[in-house]
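J.: So, here's a batch of structures to check.
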Structure 1
Amino acid sequence: MKQVDVAIIGSGPAGLSAALYCANYGLKTLVIERGIVGGKANLAGKVRNYPGFSEISGADLMERLKEQARKAGAEIMQEIVLKINDFGKEKEILTQKENVRAGVVIVAVGSKSKWLNVPGEKKFTNKGVHYCATCDGPVYAGKEVAIIGCDNMALNEALYMEKIAKKVTIICTSNELKGDKPAREFVEAKKIETIFGANVKEFKGGKFLEKIILKLPDEEEKVISANGAFIYAGEEPNTGFVDVKKSAEGQIIVNNKMETSTKGILAAGDCIEKPLNQISTAVGEGAIAAHTALELLQTE
C-alpha cells in the first residue's frame with residue numbers, strides 16, 4: 001500500500017495546481033488520474049482568457065502545468081478510484097490495483113460535458129465543434145455560429161458570441177428557453193435567432209465544420225450554416241465514488257477553504273458547486289485546497 005501526505009484525485013487544472021502547491025510545501029504528493037492527464041481542459045482548442053498567455057492550446061497549458069508539478073516532486077499514477085474510506089486522521093483510497101493511504105485527500109475530478117452522440121460530433125471536435133465559447137469563441141469572430149442548448153450557460157455564451165460573431169443561432173430542444181428571466185430577456189433583445197424543438201441530427205463539413213443538420217418537431221430536416229458549434233447539453237460531475245455532502249446535481253459542496261462535509265477530504269475544480277467553471281478558477285481553487293491541506297496536516 002502506498003503512503004502519502006496528500007492524495008489528489010484528478011489531474012485537471014485544479015488537481016495539477018493543488019499538486020504543484022502541495023509538492024512545493026514539501027508534502028509527499030500523489031496525483032491519481034484515470035484518464036488523460038490534464039482532463040477536460042485538453043479539449044480546449046485555443047485558450048485566450050488564461051492570465052499570462054494571449055493564446056495557448058488547452059493541451060499545451062496542461063502539459064506545462066503537469067511538468068511543473070512533476071519537477072516540484074509530485075507523483076502521477078494512472079489508476080481508477082473506486083472508493084474513499086474515512087479512518088479519521090487517515091483516508092484510504094481504494095483503487096482497482098493499489099490502495100493508497102493519505103492524511104488529506106483532494107477531490108479534483110471535474111465534470112464531463114454531455115455529448116450529443118450524433119454523427120460528425122467527434123470528427124469535428126476542435127474543428128468547429130466545441131464545449132466552451134468563452135475558451136474557443138474568439139476564433140469565430142465575424143463568422144456564423146450555433147449555440148446548442150437552452151439553459152443559463154448556453155444563453156450567456158450566446159450573448160458572449162453575439163458581440164463577436166456574424167450570426168448566432170440558438171438550437172433549443174424544448175419549446176422555450178430554460179435560462180433565468182434576465183438571461184432570456186437579454187437574448188430576446190438581441191438579434192439572435194432561436195430554433196425551438198430542434199435536435200441536432202448531424203454535423204457536416206470538409207476539414208472543418210460547415211453546416212448542421214437539424215430534425216424539427218414535424219420530422220422535417222433543416223440545414224443551417226455554421227462555422228462553429230458550442231454544445232451545452234449539461235455537465236455530469238464525476239463524484240459518485242466520494243461520500244460527502246453534494247448538491248442535487250452531484251456537485252460537491254465546499255466552504256471557502258475547499259473543505260467538504262468530511263474533515264480531511266477537500267475538493268476543487270469543476271466538481272464543486274460554484275458559479276463559474278473556468279481553468280483560471282480551478283487553478284485558484286486547487287491552490288486554496290493545497291494550503292488547507294497543509295494546515296490540516298500541521299495541526300494533526
Structure 2
Amino acid sequence: MLKTENVTKRYGALTAVDSLSFEVRPGEIYGLIGPNGAGKSTTIRMIMNILAPDSGSIFLDGKPFAEEDRNRVGYLPEERGLHRKQKLSDVLVYLAALKGCPARVAKPRLDGWLERFGLSEWRDKRIDSLSKGMSQKVQFISSVLHDPDVLFLDEPFSGLDPVSSDELLAFIREFRAQGKLVLFSTHVMEQAERVCDRIVMLHRGKKLLDGSLRDIKRDAGGDALFVSFEADRKAEGDSAFLERVPGVGSVASDADGFILSLKADADRDAILSALAGRGGLRSFMTREPSLHSIFVSVAKGDAQ
C-alpha cells in the first residue's frame with residue numbers, strides 16, 4: 001500500500017500541495033485528478049523523492065518511502081524524454097538497467113513488449129525516427145520493462161489515437177489484475193471515469209473528494225432521470241408538462257430527450273406512471289452525474 005499523510009509542498013507564497021492524505025491499494029487503479037496546476041505532478045514527484053515535501057510523510061508497505069524503493073516503481077512522466085539520437089532497444093535496455101534489471105532479463109522482455117505494441121520492426125531505429133504516438137508507447141515500455149510493483153502514470157494517453165489508447169488501457173488493467181498498484185494522474189475527467197476504481201480530486205493543492213467513483217457519484221446525487229418520447233409524440237409542450245409532474249424539480253433538454261432533476265421526496269414509480277400515461281414514452285433511466293460536473297460543482301463551492 002502507498003500512503004501519504006498530511007503532505008505539503010510550498011514554493012514561496014504558493015502552496016502547491018496542502019496537507020494531502022490518501023491511500024492507494026494494490027490491485028486497483030487510483031486516480032489523482034484535477035485541473036492543470038492542482039498539484040498532481042508535484043504530488044507524484046514527492047512520492048518519487050524527486051522533490052522533498054516541506055512536511056508530512058509518505059509510506060510504501062507501511063515503511064517510509066526510501067531511496068531503494070525507487071527500483072520498485074515505474075514512472076511515466078507528463079514531460080516525455082528519451083535519448084532521441086539513440087537506438088530504441090539500446091535506450092530501453094539501458095533505462096531498465098538503471099532500475100536494477102540486467103540486460104539478459106530486459107532484452108527478452110523488450111521483445112515481448114515491442115511485439116505487443118506492433119513496434120518490433122522499429123527496435124533498431126533511432127528514437128527521433130518514431131512518430132509521436134510510437135514515442136509515447138516506447139515511453140510507456142520504459143516505465144514497465146523492469147516489472148515494477150508500483151506504476152505512476154502522468155497523463156499517459158497524451159498523444160495517442162483512440163485505438164492506441166484502448167491498447168494501453170488494456171495493459172494498465174493487466175497490471176491491476178496482477179495485484180500491482182497503479183496511480184493514474186490526469187486533468188481529463190472522462191479518462192478518470194473510464195480508467196479508475198477510486199480517485200482523489202485536487203483543486204489548488206487541496207483534497208476535495210476521495211473515494212470510489214460509485215460512492216462519489218452517489219453522494220453527489222444521482223437524483224436525475226433521462227426521459228425521451230417517440231418522435232411523433234414529442235411536442236413543444238413536453239418541457240412544460242414534465243415540470244408539472246409531482247417530484248420533478250427542473251427540466252433540461254438533452255440530445256433527444258430531457259434530464260429531470262428530482263426533488264428529495266420524489267417517487268420514481270409515480271413519475272414513471274405519469275409519463276407512461278401520456279403515451280409515447282421511449283426511455284426512462286437514471287442519469288448519473290458525470291465526474292466533470294461533480295468537479296465543477298465542488299470546485300465552485302471550494303472557491304466561495
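Computed from the coordinates by the stated procedures, all read-outs in this text should not be read as laboratory data. In this text, all values refer to a predicted model and were calculated from it rather than measured experimentally. Cβ atoms are built from the backbone, for glycine too; each structure is taken alone.
J.: Which structure, out of 1, 2, was FRET efficiency 1/(1 + (r/R0)^6) of positions 195 and 227 (r between Cβ atoms, R0 = 25 Å, to 0.05) derived from, given a value of 0.25? Walk me through the intermediate numbers first.
T.: Numbers: 1: 0.90; 2: 0.25.
Only one of 1, 2 returns 0.25 for FRET efficiency 1/(1 + (r/R0)^6) of positions 195 and 227 (r between Cβ atoms, R0 = 25 Å, to 0.05), namely 2.
J.: Here is a follow-up. Compute distance in nm of label points 7 Å out along Cα→Cβ at positions 11 and 91 for each of 1, 2 and report the one that scores greatest.
T.: 2
J.: Looking at structures 1, 2, which one was helix-only ellipticity at 222 nm (-39500 (n - 2.57) for each DSSP H run of 4 or more, over all residues; to 500) calculated from, given that it came out as -7500?
T.: Working: 1: -7500; 2: -10500.
Source structure: 1.
J.: Computing distance in nm of label points 7 Å out along Cα→Cβ at positions 99 and 219 for each of 1, 2, which one ends up highest?
T.: On the way: 1: 5.7; 2: 3.3.
Going through 1, 2 one by one, distance in nm of label points 7 Å out along Cα→Cβ at positions 99 and 219 is largest in 1.
J.: Okay, moving on. Tell me which structure, out of 1, 2, gives 3.8 once distance in nm of label points 7 Å out along Cα→Cβ at positions 211 and 251 is calculated. The partial results should precede the final answer.
T.: Working: 1: 3.8; 2: 3.2.
Label of the originating structure: 1.
J.: When distance in nm of label points 7 Å out along Cα→Cβ at positions 107 and 187 is calculated for each of the structures 1, 2, which structure yields the highest value? Don't skip to the answer; put the middle values down first.
T.: Details: 1: 3.1; 2: 4.3.
That would be structure 2.
J.: Turning to a different aspect of this structure: Going by FRET efficiency 1/(1 + (r/R0)^6) of positions 51 and 243 (r between Cβ atoms, R0 = 41 Å, to 0.05), which of structures 1, 2 comes out largest? The partial results should precede the final answer.
T.: Values: 1: 0.70; 2: 0.20.
The structure with the largest value is 1.
J.: Further, regarding this structure: When volume of the Cα convex hull per residue in Å³ is calculated for each of the structures 1, 2, which structure yields the highest value? Intermediate results must be reported in sequence, preceding the final value.
T.: Numbers: 1: 135; 2: 173.
Result for volume of the Cα convex hull per residue in Å³ over 1, 2: largest is 2.
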